[in-house]
Every structure is written in structure tokens, then in C-alpha cells.
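Derivation of every value follows stated rules applied to the coordinates shown; laboratory data play no part. None of the values given here were measured: they were computed from a predicted structure. Cβ atoms are built from the backbone, for glycine too; each structure is taken alone.
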Structure P
């Protein structure tokens, strides 16, 4: 394996090592930072370890390794010596042999099995609110199937279901900001009544770090993380517009029209719109109050205003 920048990460007796798969991604790299700040040594495992270069400067406490979650030999080597595993690998559009089933079910199950065989203490699977193995939506169904596969292999796994996550480099709120700024009329998904509870990605990362470094009481539980406020999509766009000081005219666009548009958009590499995203926007994305969340971890989640201001200052 190619280690960057420190191939000789050494864990002393009594020290914890967390391995974050997808450690160079949107959520993963933030989890890495939060774990390091808590004094936990971290091995960031991903197919592109070079993307972690310069992210952290923690010397002997951090290393980035090349590990494809679809390669069981690389997975087994990556989890060696770990006390905690976080699977933050996600796939939003299929291409080639990278399918939802392979990544969210087969690979997740393989990683959980490797973690169990390596006597890892804690395993955290990043899923999403609404994941349901019986859903009519293939994407949502596969995410739910992934949760089942993980808990079958590692019964004490912690399942983390964030709501749609926001950040200065996200693919959700930044797009709303961009469109509000340039479009004279903003197109809503359907009537705009879908309910959303956006969660700040930094808050989710901190919550995951607390779970990974916490006690056995968290194991085997499902956590759902949503922000402090539930919006309809229409009200969310209005709130973004207000924070930007822009008056926005809204127009409803039926979901069948969005699905047709996404079908054509998907043939374009890196398309910003997919049918899976449309399916997600047809369903409420709100945390279940019956499940533990931020408050059980002693956290007060932040609303979108801080993120919108940061996006505005950045652009």
C-alpha cells in the first residue's frame, strides 16, 4: 500500500487507532480531523489517499493509505490493529462496476466482517435518514439493505443516519445559493412541500467522532442526526434568499418533469442531477424523534445561517 504521509504509524499500548474508510471525502475527512483533535490516531483509507495530503499535520498520529473497500485484501490490511472503524464510503451514481449493491451492501458487509475478524471494538456505518430495505426506490432500498448486511456481520455496529448535510463544499446548499443568485425564477421540486432537516457536516463529523471514541453504551444503536429546524423545501429556499438579501420568485415543477430531466442529465459525466436525487427529494428527510441524536451526545446542532454566510464569503 501507498502511505501518505507517514507509512510507519505506530500505536502504543493503550492508544486507540480509528480507521476511516472514505477518509478523503466530504464527511470522512472531517471525521478524521475530529478524531485527531480528540487525541485518537487515525488511518484514513480511500482509493485516493493523495487527496488527504496536507489535510492534517499530526505527524505520527495520522496516515493516509490506499485501500479500495471493494478489495478484501486491502480492507483486511487496513483494519489491522484498529480499535474503531468508520465506513463513510458512499456512492450517489452508478458507473461501470461501481453499483449501489456492490458499494452499499457487499463492500459494507465485507468491511464489517473484516472488522469483526480483526476483533475491532467499535464499528460505525454511515447511512442516511429514510434508509429502508423495503422501499420502492432502489437507492433507498439498497442503503437499508446495507444496514442489515452490516449488523448481520457486526451485531454491535452503530448505524449513523444523517439528514441532508450542508457545508461550504456541499452539493446541496451551495447549489441553492448559486441558483438563487443567478435565476430570476427558482424551480421547486414539486410543490416544495418536502420536509428537510439539514445537518451541518461539521456537527455530524463531531458526533461520529464522539461515538467512535465513546463507551460501549452506544454500540448496537441507531443515531439520526438532523439540524435544529425542519423546513419545507420552499421555506428553505426562502430562508437562503433572505440570508443573501435576495428576493426570489418560486415556481413549482412537477416531479415527472424533474425525473425526465434527470434521465437526460445522467448521460453527462459529473451531472449535477440524478434520478436518485429526485427520488430522495420526493420524501421527507427528517430525523426520527424516537431515535437518539445530537442531544444524546451533548451537542446543540447549528442551523443553515452559519453555512450560508460562509458560502457567501467564500464565493
Structure Q
């Protein structure tokens, strides 16, 4: 039987493998990004409602008015994050969009400096410059890559926007730490349903014969199960370990894009991806800072 630390590592690794496959289900659903996110919120809310009720966490979570407002704002940011990321899959590639999306730690750092007045250290500045160099390689590498798209740079921009809104959602979630994670995610899913309903073409989903299995899996597995595993893991393992294991996610996404869609990365893209992930890992575990990192993993990927 695994000890708590070993169980946490297994839960975190499993959560990241699940996260790395979400792009395949998004693309195979054949639905617009808005429709996919709406149904993710619907089925994700059902999953979190059941999980929260079975675990009894809702009885322990009483939110103040300010916390409800923050949960609502976090829900808006999280939904925009998903819509932009899922849109990026259609314009760049699954692998490239996912790697660019992992500039999140730098977005979070910038928001923390601007909004919270945190210090911008020399070490973090160097990691940021390294990540920017990787991003440049990703962008210029499109011309020689087999996995090219006519609006590739637009897809990269969408992924960067997605990373920004993920960082904003994470920053908001840091202000909600006393509340149970299941309650926060449930509130965010309800907000997503409300704001996306007017923009969702329900007739297109009804006419399509095959998307429902993908949409249910995205909501139940990639939201409900994944977030349950993630939050359980974060209670059992150090933040630095969680940050290191989180890079299973983009690696799995790169493999899925290659094997399922025949989109191997070009050499410049591959080098750029490695540089971005190295820089993000350095930020997550605070290499060179003499202490463990404190990355935010408080919202659903």
C-alpha cells in the first residue's frame, strides 16, 4: 500500500496525464470552443456537486459575500482561459498551444508584481527572458514545421491570452484558500454556464451524432475526476514536487498531437518547447532562489 506521499505523486501524475489528453477530446467533439466549454461547465458542475456531496466538504464551506464575488470573477477568468485555449487548438496545433499555454507562471508573476506588489527578482527575470527566447523559437519555427497552419501565429496569441486568464484565475483562487476546492470549482462552473449559454449554439450540438461522449468525458473526467485527484495530491506532496510533475501535462499533449494528428514539432519548435518548459520548471521550483517554489495550482487546468 502506498504511503501518503506516494499516493500524492500517483494522483498528481494521473491528473496531469488526463489533462494532457483534453485537446484530443476537444478536437474530436467537432464543436466550437464556446460549446465545448459550456458543456464542460455543465458536466463538470454535476461531477463536482456529486464529489462535494459525497465528501461532505460543502458542509464545511461557508463563503462570505466577498468570497462569492471572487469566485464569480475567478469563474469568468477560468472560462475565458478555456475558450481561448480550445480556440488555439484549431489555429496552431495541440502541442504548440499547450506549450505556449505553459507560460502561465510568468503571467502569474507579472500579475503578482502589478496587483500585489511582489518583488521581481533577478532570478525570475532570467527565467522570463529564457521563456521569451523559447517563445520566439516556437513562432519562427512554424515556417519549417510539418505541423503548420495558415493562422499559426493567431493560435499562439490565443494560447498566450489563455495563459494570462489562467494566471488571473489562479491569483484570485489564492485569495479563497480557506474554502473547499470543490465549492470553488462548482461556483466557477455555474458562472461559466450562465455567461456562455447565450453564445452556445445548442442546435449544432443536437444535430451532431458523435460529440456527446467527448463532451461528457471532458466534463466528468477532465474536470471532475482530474480536479479531485489534483486537489487531493496537493494536500499530500510539496509544492515543488507538484510543480515538477505538472510538466507531464505538456509532454503528454505533445505525444497526443504527434500520434493522433501526425503533428511532430519542427526542430526550432522542439527546442523552443524545451526552453519554455525548462524556464517554467525553474519558476515553479525556484531554482537559483535558495528556497522551494510556491506556484499556484488552485484552479482546474
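Couple of notes before you dig in:
- Distance in nm of label points 7 Å out along Cα→Cβ at positions 103 and 135 - highest-scoring structure of P, Q: P
- Structure with the greatest value (metric FRET efficiency 1/(1 + (r/R0)^6) of positions 159 and 247 (r between Cβ atoms, R0 = 35 Å, to 0.05), set P, Q): Q
- Origin of the value 23, where percent of Cα pairs over 32 Å apart was derived from one of P, Q: Q
- Structure from which 3.4 was derived, distance in nm of label points 7 Å out along Cα→Cβ at positions 199 and 255, options P, Q: Q
- Answer label among P, Q for the case where helix-only ellipticity at 222 nm (-39500 (n - 2.57) for each DSSP H run of 4 or more, over all residues; to 500), calculated from the coordinates, equals -10000: P
- Comparison of P, Q - label where relative contact order in percent (Cα under 8 Å, 6 or more apart) is highest: Q
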